[in-house]
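Participant: Alright, structures below, take your time with them.
Where a number appears in this text, it was derived from the coordinates with a stated rule and is not lab data. Quantities reported herein were computed from a predicted structural model and do not represent experimental measurements. Cβ atoms are built from the backbone, for glycine too; each structure is taken alone.
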Structure I
Amino acid sequence: MWIRSTLAYRASFVMTAFGNFALTGLEFVGILLMFSQVDRLGGYTLPEIAFLYGTAGAAFGLADLFAGSLGRLGDRVRDGTLDAFLVRPAPVLAQVGADRFALRRLGRVTQGLAVMVWSLLALDITWTPLKALLVPVLLVSGAGIFSAVFMAGASFQIVAQDAAEVQNAATFGGNAMLAYPPTVFGDNLLRGVTFVLPLAFVNWLPALYILGRPYPLDLPQWVAFTPPLVAAACLGAAGLAWRGALRAYRSTGS
């Protein structure tokens, strides 16, 4: 329904999608401006950072496209409109994810993919079948991990009612962090995003294998192939949190 509503005004859809593309592109312009003054950032060249930026942006864009509406769940909890989803013969999670589905978010996905493709053309990578396979696996697994964060944040919003900014810090903030190499961050932060909130598995760990870069925290090289398992574990844990939060939901009381 939301897609049909969006495409009913195609010129408006094209302009908003392009606006989304251009707005997210300004983030990469900031990186280009930094590299007008330096040759490397944290030991990484511009094409290498562009690869990190593009993979993180595309993975996050896919998650935002299908699960971004979960970030507004706190509003429905506060005004009691979440109750309408509970009485419909369809999964509540699917309904919330489809609520006000914004097809214009494809602009972010397209922009991330465009930067990633440019970086792959600019980089001198010795390709192997494993490295080639790891690129699409990275994007799908990264989208799964970000979707799990969206779901866990929505579960917290059901309990806390007003915690959208906490969720945004992990989703939008995590996406911004992953655009830069791990060498610019401290070890404590790296441990947090590897062993607590596993955002490092979105793109850092598989991307470092593709780029032939050393791993942070002396991690073994085989962790580059674990993002699908990490994504599955995160989605499973977020699903349990979601079910528990729905059971605890008591409406507004009005």
Structure II
Amino acid sequence: MSTVRRTVEATRAGTDPFDLTGKVALVTGAARGIGQSIAVELARRGAHTVVADLRDPSETVALLRDGFPAGIHEGKTVDVRERDQVDEVVSGTAARFGHLDILVNNAGTASRAGLTGITDDEWFRDLDTNLRGTFLFCRAAISPWMSERRAGAIINISSISGLMGGPSSGSEDQGRSGPAYAASKGGVIALTKWLAKEVGALGITVNSVAPGPIATPLTESVAYDLGQQILPRMGKPEEIGAAVAYLASPAAAYVTGQVLRVCGGAALG
């Protein structure tokens, strides 16, 4: 059967390649901002969602339960830097639903202090949260849960800072992230590619979404030089959610090891 005919037959049967009904998704850093939008988009497409955050995730859980009552939506408090807490959240989610299909590593911190101003604590906070936290969740989800089912989609939220050292060449607090943030997000991108090669034979895809300047409470005080972008505006959190939902869906089953830049063209090239 040709690809076109398969598409026609799937449409007639009501099969949507972007549908996530019955899938179980775990999203970190989902108490607000980009993570909250990701959780909403996955739930909108039919996924059961577990939102995990160091902050109280009850607001997000309430939004999901109110807006998408057909799904099961729960919240977990977790410090992504702590292995025992990570393992407990992942194993608890898989045990609760019987499987774990989608992992989105979004939790992160961002120091904007420059080379001479950044403290050791800020350096290690960004590296431990953004990179170590992503690694711990990936490892816990892959082995044994996703590997035993030989299926799963992991999406790691990186940043164009991990590709280009920051969205502009401005001064500190004027749109450029600090060295720890850039280094940690560059590490997330490298880890994503390494994992994609490691687990592809197990039927698991691993991709990354690299946002540019996104309008969230965390960026309200930052002055980005949007004139350097091809699309001269701030991105919306729901635009990151849509990108993640695509990579989590059956439509992206043949996509792995990729970095999807959602940045208005700021990191073109």
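Participant: Please compute relative contact order in percent (Cα under 8 Å, 6 or more apart) for structures I, II and give me the label with the greatest value. Mind showing how you got there, number by number?
Facilitator: Details: I: 28; II: 19.
Structure I comes out on top.
Participant: When distance in nm of label points 7 Å out along Cα→Cβ at positions 17 and 201 is calculated for each of the structures I, II, which structure yields the highest value?
Facilitator: On the way: I: 3.3; II: 2.7.
Largest value of distance in nm of label points 7 Å out along Cα→Cβ at positions 17 and 201: I.
Participant: One of I, II was used to compute distance in nm of label points 7 Å out along Cα→Cβ at positions 89 and 129, and the result was 1.3. Which label is that?
Facilitator: Numbers: I: 4.8; II: 1.3.
Considering all the candidates, the number was obtained from II.
Participant: Which of I, II yields 21.9 for mean count of other Cβ atoms within 10 Å over residues 97-104, as computed?
Facilitator: Here the read-out was taken from II.
Participant: Can you say which of I, II returns -22000 when helix-only ellipticity at 222 nm (-39500 (n - 2.57) for each DSSP H run of 4 or more, over all residues; to 500) is computed?
Facilitator: Values: I: -22000; II: -11000.
Label of the source structure: I.
Participant: Upon calculation of mean count of other Cβ atoms within 10 Å over residues 153-160 from the atomic coordinates, which of the structures I, II produces 27.2? Show your work: numbers first, answer last.
Facilitator: Numbers: I: 21.2; II: 27.2.
That value comes from structure II.
Participant: Using distance in nm of label points 7 Å out along Cα→Cβ at positions 25 and 137 for the comparison, can you identify which of I, II gives the largest number?
Facilitator: Values: I: 3.3; II: 1.2.
Sorting by distance in nm of label points 7 Å out along Cα→Cβ at positions 25 and 137 in descending order puts I first.
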